[in-house]
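Computed from the coordinates by the stated procedures, all read-outs in this text should not be read as laboratory data. Quick caveat: nothing in here was measured; it's all calculated off a predicted structure. Cβ atoms are built from the backbone, for glycine too; each structure is taken alone.
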Structure I
Amino acid sequence: MKVEGKVWRYGDNIDTDVIIPARYLNTFEPAELAKHCMEDIDKNFAAQVKDGEIMVGGKNFGCGSSREHAPVAIKASGIKIVVAASFARIFYRNGINIGLPLLEIGDAVEKIHANDVLRVDTDNGTIENLTTGDTFHAHPLPPFVQGIANAGGLVNYIKEHGKLDC
């Protein structure tokens, strides 16, 4: 999967309550969750994010509760991939399960800023910052995880293939 888009940049320890505040957890409707994504730390995000853009976070992105609402809200907002220094493990798994690709790049994330434009290739883990000319390398997603992301999530993958090929 190849994605090119503008960066929405956030810091360390962005927890699931910041990604989608608990007061909106009375729905699991993706479009409704997207309306409130990141609103407690970035009032402009939901209104200004465009389909195909990229979210970048610092260390421990997605920490906190294990709710799937958080990656669903991000994906429904139009974000195509999240790049971070590191992810909370349960958020990482939930992201993959709903078809939101996630790449870890460690401290190199500090060289990516809001409004930079990135070109990301999940097949080989290459992240090019088209604004600065920097190139970063993440571990590429394993082929079976690529398949889940390409299918739009684990449920869709199983519907298409009848099983996991891992």
Structure II
Amino acid sequence: MMPNLLLDTYENGDRNALADAMTVMVSAFDPSFGEAWTLPQLAGVMMMPGTWLTIARVDAASLGFALVRSVLDECELLLLAVDPAWRGRGIGATLLRDTLRTARRKGIISMNLEVRANNNAIKLYETIGFEYVHRRPGYYRGNDGQLHDALSFRLDMRP
């Protein structure tokens, strides 16, 4: 883990946490893909039971975040983002591992995620142990109208 990296987890719509996540969201998601969420979307999901947001910080700077929603004993990684200036330093992996620890503490036995087929984060997910489930052709529509396939992954977390 990166020295001085702090992870804070929120299970409510804390305004400061949402603002920190939005700061990262704006820088981390390429506008051409149209994947970034709006503040109302993020706040709305945070109001749902079983949802948590983890923010990675150094000092006062927000470097990345993970957003997860759970139902019963399954969860979905909705978003994982790291500010481009901080990529390649293990922040995404640290957030993902922390999210898995939190999920296990909550009694969750599997995590699912969906990602654009050409997203570099796929290597991280596979390294952690996620397994490819299926492809959804043309699932994402970029702001330029171009269609992108989505890949679904799953991690069985049973002991």
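Descriptive notes on the structure:
- FRET efficiency 1/(1 + (r/R0)^6) of positions 36 and 124 (r between Cβ atoms, R0 = 35 Å, to 0.05) - highest-scoring structure of I, II: II
- Source structure (of I, II) for semi-axes √(5λ) of the Cα gyration tensor in Å, for residues 20-75 alone, computed value 21, 15, 10: II
- Comparison of I, II by distance in nm of label points 7 Å out along Cα→Cβ at positions 68 and 116 - largest value held by: I
- If distance in nm of label points 7 Å out along Cα→Cβ at positions 60 and 132 is computed and equals 2.3, the structure in I, II: I
- When FRET efficiency 1/(1 + (r/R0)^6) of positions 44 and 84 (r between Cβ atoms, R0 = 25 Å, to 0.05) is computed for each of I, II, the largest belongs to: I
- Identity of the structure behind 5, 19, 27, 21, 14, 9, 3, 1 (criterion: P(r) over Cα pairs in 5 Å bins from 0, in percent, for residues 108-147 alone, calculated), options I, II: II
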